[in-house]
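Quick heads-up: structures coming right below.
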Structure 1
Amino acid sequence: MSQTPSELKYAKSHEWVRLETDGTVTIGITDHAQNALGDLVFVELPKVGRQLAAEESCAVVESVKAASDVYAPIAGEVIANNPALADMPEAINNEPYGAGWMWKMKPANAADVDALLDAAGYQAVIETA
C-alpha cells in the first residue's frame with residue numbers, strides 16, 4: 001500500500017503539496033503515482049519565475065513505461081526547482097515526499113492550499129480509481 005502522509009495536501013492528479021512555514025509550498029508526485037509509473041529515467045521541471053495556473057501541465061516525468069504530465073495543484077510562481085532530479089530522477093521513486101520533491105511555489109492565493117484534498121480524501125480517490 002502506498003504512503004499518504006497526513007500532514008500533506010493532495011491533488012486528484014496525484015501531486016502532493018507541503019505548506020512551508022514561510023508560506024511557500026513544496027510540490028512533488030505521490031507515492032501512488034511513482035509506483036504506477038515505475039522506475040523514473042527523466043524529469044523535466046518548470047522554470048524558476050514561471051507563473052502557473054492551477055491544474056496547468058508544467059512538468060514531465062518519464063519512466064521506462066511511459067511519459068506523464070505533472071500538473072500545478074494551485075496557481076502561483078515557481079521559486080525553485082530540484083536540480084538533483086536531473087541526475088537522479090530515481091529520487092522520486094526512492095523518496096517521493098523527501099529528496100524527490102520537484103518544485104517550490106509562492107501561491108497566488110494561500111487559501112488554495114486549504115481547498116486541496118487531505119490524506120483521507122486522496123486515499124478515497126486512489127481506491128476508487
Structure 2
Amino acid sequence: MDTVEKAMRYVDKIDSPFLGVYPDVGNLTNASLVYGRSVADDLAMGKGHILAAHMKATKAGRYRDLLFGEGTTDYDGALAQLIPQGVRRYVCELWYLGSASWQDDVGHAARFVREKIDHALERHGWGNGV
C-alpha cells in the first residue's frame with residue numbers, strides 16, 4: 001500500500017478503533033510522483049486514523065540506501081499535515097551502508113528528523129519538543 005488513501009479503504013471498511021494507519025513518508029513521496037497528489041493531501045485522507053509516521057530518505061524510484069538529507073522526501077509537507085493532526089510518534093528508518101562510522105550516520109539521522117519535527121512544531125505554535 002503506497003498511499004494513505006488506499007490504506008483508508010480498509011480502515012473504513014473494517015471500522016475498528018484498533019485499526020489505524022502508519023504511513024512511510026518516503027514511500028508517500030515516491031507515490032506522489034506517480035499519482036500526482038501531494039504528500040500532505042494524501043496524509044489528510046487519514047485524519048484521525050494516523051497512529052505514527054515512518055520517516056525515511058528516498059528519491060524517485062529509490063526506496064532505500066540513502067542517508068537523511070539525500071533524496072527528495074517531502075518531510076516538510078508531511079509534517080505540515082501530521083503535526084496539526086496530533087501525530088507525535090515518528091520512527092526513522094535508515095540503512096547500514098558499510099560505513100565504519102555508522103554510529104555517526106545514526107546520530108545524523110536522529111538530529112535531522114528531530115530538527116524537521118521541531119521546526120514543524122514551532123511553525124504550528126506548539127513550541128519545541130511538545
Structure 3
Amino acid sequence: MPTEIGILTCLMIFAASMWIPYIVGVNKYEVAGDSFARPADLRDFPEWVHRTHRAHLNLLEQLLPFAGLVLILSQLDGFTPLTYWTAIAFFWLRVAHAVGMISGFARLPMRPLIYLAGWVCVLIMAYSVFRVGLA
C-alpha cells in the first residue's frame with residue numbers, strides 16, 4: 001500500500017475519532033434541557049469543548065479535498081517523493097492543529113499558520129494531480 005493511502009487511512013480514523021473529546025466534554029458539563037431534541041449551545045460549555053468542535057470542523061474542511069486529491073493520484077499512479085512527504089507533513093500538521101486547538105496552546109498566529117501549511121499541502125497534491133494528468 002502506498003504511504004499516501006496509509007496516511008489517508010490514518011487521517012480518516014483520526015477524523016472519525018475526533019468526536020470523543022467533544023462528547024466527553026459535553027457529557028462532563030451537561031447543560032439542563034433535552035440535548036436530544038436540541039443540542040446545547042456551545043457557549044454554555046467550557047472553552048475547550050467549543051475548541052474541540054471547531055478542531056473537528058477544521059479537520060474535515062481540509063481532509064475532504066486532501067482525500068479526494070490523494071485518491072485521484074492513486075488512480076493516476078501519480079505518487080512521487082513530493083506526494084509522499086506532503087502526505088506525512090499534512091498528517092502531522094493536522095494532529096498538531098487539533099492538539100493545539102483543543103489544549104488552547106496554539107494561539108495566534110500559530111494556529112492559522114498550521115492551518116495555512118495544511119492548505120499548502122492540499123495545493124501541492126492538486127499540483128501533482130495536474131502534473132500527472134497533463135503529462
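Laboratory data are not the source of any read-out in this text; all were calculated from the coordinates shown. These figures come from a predicted structure and were not determined experimentally. Cβ atoms are built from the backbone, for glycine too; each structure is taken alone.
If percent of Cα pairs over 25 Å apart computes to 35, which of 1, 2, 3 did it come from? Mind showing how you got there, number by number?
Details: 1: 16; 2: 25; 3: 35.
It must be structure 3, since only it matches.
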TODO: Figure out for me which of the structures 1, 2, 3 the number -14500 belongs to, where helix-only ellipticity at 222 nm (-39500 (n - 2.57) for each DSSP H run of 4 or more, over all residues; to 500) was derived from the coordinates.
DONE: 2
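Taking FRET efficiency 1/(1 + (r/R0)^6) of positions 81 and 97 (r between Cβ atoms, R0 = 25 Å, to 0.05) as the criterion, which structure among 1, 2, 3 has the greatest value?
Numbers: 1: 0.90; 2: 0.25; 3: 0.55.
Answer by largest value of FRET efficiency 1/(1 + (r/R0)^6) of positions 81 and 97 (r between Cβ atoms, R0 = 25 Å, to 0.05): 1.
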